[in-house]
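No value in this document is a laboratory result; all are computed from the given coordinates. All values reported here derive from a predicted model rather than from experimental measurement. Cβ atoms are built from the backbone, for glycine too; each structure is taken alone.
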Structure 1
Amino acid sequence: MNALKIILLCVGAAVSYGVAHDLITAHLCVAYFTIGPPRIFATESPALLALGWGVVATWWVGALLGIALAIAATRGPRVVRSAGSLVGPIAKLLAWMGGVALTAGVIGYALARNGAVILVGPLASEVPSDRHVAFLANVWAHTASYGMAFVGGILLVRRVWRSRGEPLA
């Protein structure tokens, strides 16, 4: 039961983060959600797009992290970590993800505004030209967020495993 709680905690945390992240980025550039990915939500509402994509794009990340954390926290002959003991470390990971995403978004915005990075290919003509900079800022923010989730998730799983001490005799 503890393992299931850990998985559900991670899915809930990931989805909450995804919706919050997408509320910001959808308000910056709706085209990122309507032109970039496949169109699965028939709306231009930033709030509805954030809600929809915040769930669709993150639940599986939370599930993968949850499964890995559940194994690291509960399996084997070591002291078991409860789901409650992981709330703080997961919150820290989400805070790092948000900080890295914000930093990357600002860098992407500055680079795009100065012409150092540009949209190419079909997106360059599909995204309105006055939205290119905001679109690229979103690309940088989302890419950084997923990258930090991947790296930070691996580090968190390792940390949780090690926190359980030596195998019990």
Structure 2
Amino acid sequence: MITVRAERPGDFAAVSEVNEKAFGRAAEGFVVDLLREACPDAVSLVADEGDKILGHIFFSPVLVTREGKVVLEGMGLAPLVVVPERQRQGIGSMLVRAGIDAMRERSCPFVIVLGHPEYYPRFGFTLASGRGLVSQWDGVPGEAFMVLVLDERAMADVSGVASYRSEFDQAV
């Protein structure tokens, strides 16, 4: 049986391995390691079956700025990974749903993601540009940069540049 739970310190090596298997490189796992140290308010969940980590999802702080001033803080979803041999079995969806629930419990106003435009809308993500949000990185396709608004009131009149933490520059 697959369960989704909070990551524990004993999971760190397995989480790095899952990220490396899924992405074919170590950069994403390295970024997760950096963010764990730098962001005590990050949320890291794993999907496990028995004692084997099959997937991982990570949420870290994101700032929306306009004219150089912080407008609002939310969270960014990245990375989301499932080991290649277990993809397309619903594990990623389990992780996303559990992560969104965790963000709601924290009263997070929004979650941004840079991801597959066919995948994330099923969870309520919409084009960030429709909310007046743009990515910090040049050249990001508009259809891949999405937002899930969890608090409409907090997001009223919010627009600007949505920026992941600088640790992500290690993987871009």
Structure 3
Amino acid sequence: MNSDDTRTRILKAAGQVVLERGAAGLTLAAVAAEAALSKGGLLYHFATKEELLMAMVDRLIEVTEERIQAHRTTDTEPGSWARGYIRACAVDDVLANDPTGRLGVALLAAGATRPDLTEGLRARQATWRERLHEDGIDPANAQIARLATDGLWLSDIFGLAVLSEDERPGVIERLEALTRP
């Protein structure tokens, strides 16, 4: 197994630990056990818990961008980037037990106390803002849709029942309507 495969396995294991035990249960020992590695094997790839958390945030960025691009393979109209973002973050097509999906990013809540751990996500915001401005739709509507999507995403992370199951599709549909020229 190559180093990239092992790193991916560790990141999935870390997400699984968070899903099962919450952010407070994320320890290097727990992740090593979940990944079926020795603690030394884990430390070879991630010397500290902070390095692991930063890699998890980086993986969140990758997963989000992969999902946006996947959406854009079938949607090429103006506003496709914004709609891809909505689909990547607010639509329930990610398995509830997917450790690299939306639920795995509960780590962002843990990283909130250490802003340096989420630097990669903060740095990516300028790129995402630029993509929204170049998306061929009203930039204000694009930003409103994105901010509302972020609110839905955070509600999911914290388990807040902001919308009922009946309300959610209508809200997402309205957000997507904002992204149409």
Q) If Cα Rg over 2.2 N^0.38 Å comes out at 1.19 when worked out from the coordinates, which of 1, 2, 3 was used? A) 1
Q. Mean count of other Cβ atoms within 10 Å over residues 66-73 computed as 21.4: which structure among 1, 2, 3?
A. 1
Q | Computed -24500 for helix-only ellipticity at 222 nm (-39500 (n - 2.57) for each DSSP H run of 4 or more, over all residues; to 500) - originating structure among 1, 2, 3 | A | 1
**Q.** Label whose coordinates, when mean count of other Cβ atoms within 10 Å over residues 18-25 is calculated, return 17.2 (choices 1, 2, 3)
**A.** 2
